[in-house]
Structure 1
Amino acid sequence: MTAKYKQTFSERVAEYVDSPMMRQRIKVGRTICCIIRGRYGIYKTRATQKSNKKFKDSSCTCPSEYQPCKHAVALAETFLKKPESFVDADKLIAGISKKHPKELLRLIRDMITAAPASLQALGVKGFEEISEEDYYK
């Protein structure tokens, strides 16, 4: 009988680094975040960078007991390896700030249509973020 090979933590992290499973990569100030398609679901992952290229204060919606989890470590490694693959929200906002107010309102309307949950940022009740489990209660 052949023993089943168990991956190391580093090997499990490597599966996600700069992979198609890591989407919607965003950088806001020193914080990076993304959506990761994991083995057991879709996870929201975030990490904040210190000044010396190390990351702190990571979080992930995965069920892992390890902190930081493999998704947060992969996110940090991806940013260090390929920072250009992240949308720089600060630069994006700087460009948006130059738009005419009517154009801004149209953009907001389009964003709400594309992602109704974005209404939570405006404090609209009933659009708070809920987990998939809570959705079916």
Structure 2
Amino acid sequence: MSWIRIWVHLVFSTKNRQPFLKTTEIRESLFEHIRGNAKEKKIHLKTVGGFDDHIHCLILLDRNMTIAKTAQLIKGESSFWINKNNLTARQFAWQDDYWAVGVSESHSPEVIKYIENQEKHHGVKSFKEEIDEFMKNHGWQLIKG
């Protein structure tokens, strides 16, 4: 039997970074739905959180699941659910792309705390400012496909 333990911090934003998730009620309803959907699809979701225009998930990657498939299952189903339940005034969609990075076991408690404090965190720094700072500090470049 294989033993695999790979933590993935997955982040994705709303289409064109529209602030579709602007109320705590919408976010909490969405996060609860994502938790249930992940459990149903056997996605090992440790935590989920976010703010107006994006969400973060910390996932323990299953040995039979790719990051792309996991992101597709979470994004596609949650987008369908948001629209079906009319949670937003306009048609909701996630941006096609996502960000994913491996997290060491020892850093997972820090990442969990960070994800669960998104509202407070983004009261100080916008999502765009955070992305720009991260990419500059770590030498990442946006890859256009």
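Just so you know, all these numbers are worked out from the coordinates, no wet-lab data involved. Keep in mind that this is a model prediction, so the values were computed, not measured. Cβ atoms are built from the backbone, for glycine too; each structure is taken alone.
1, 2: which one has helix-only ellipticity at 222 nm (-39500 (n - 2.57) for each DSSP H run of 4 or more, over all residues; to 500), as calculated, at -9000? Here the read-out was taken from 1.
Across the set 1, 2, relative contact order in percent (Cα under 8 Å, 6 or more apart) reaches its highest value in structure 2.
Compute distance in nm of label points 7 Å out along Cα→Cβ at positions 26 and 122 for each of 1, 2 and report the one that scores greatest.
Values: 1: 1.6; 2: 1.0.
Biggest value here belongs to 1.
In this comparison of 1, 2, the computed figure 22, 20, 15 for semi-axes √(5λ) of the Cα gyration tensor in Å is attributed to 2.
For Rg and Dmax of the Cα atoms in Å, for residues 18-97 alone, the calculated result is 12.5, 41, so let me know which of 1, 2 that is. Intermediate values should be presented prior to the final figure.
Numbers: 1: 12.5, 41; 2: 12.2, 38.
Corresponding structure: 1.
Identify the structure, out of 1, 2, from whose coordinates FRET efficiency 1/(1 + (r/R0)^6) of positions 58 and 106 (r between Cβ atoms, R0 = 35 Å, to 0.05) was calculated to give 1.00. If you can, show how the numbers build up before the last one.
Details: 1: 0.45; 2: 1.00.
Comparing all candidates, it corresponds to 2.
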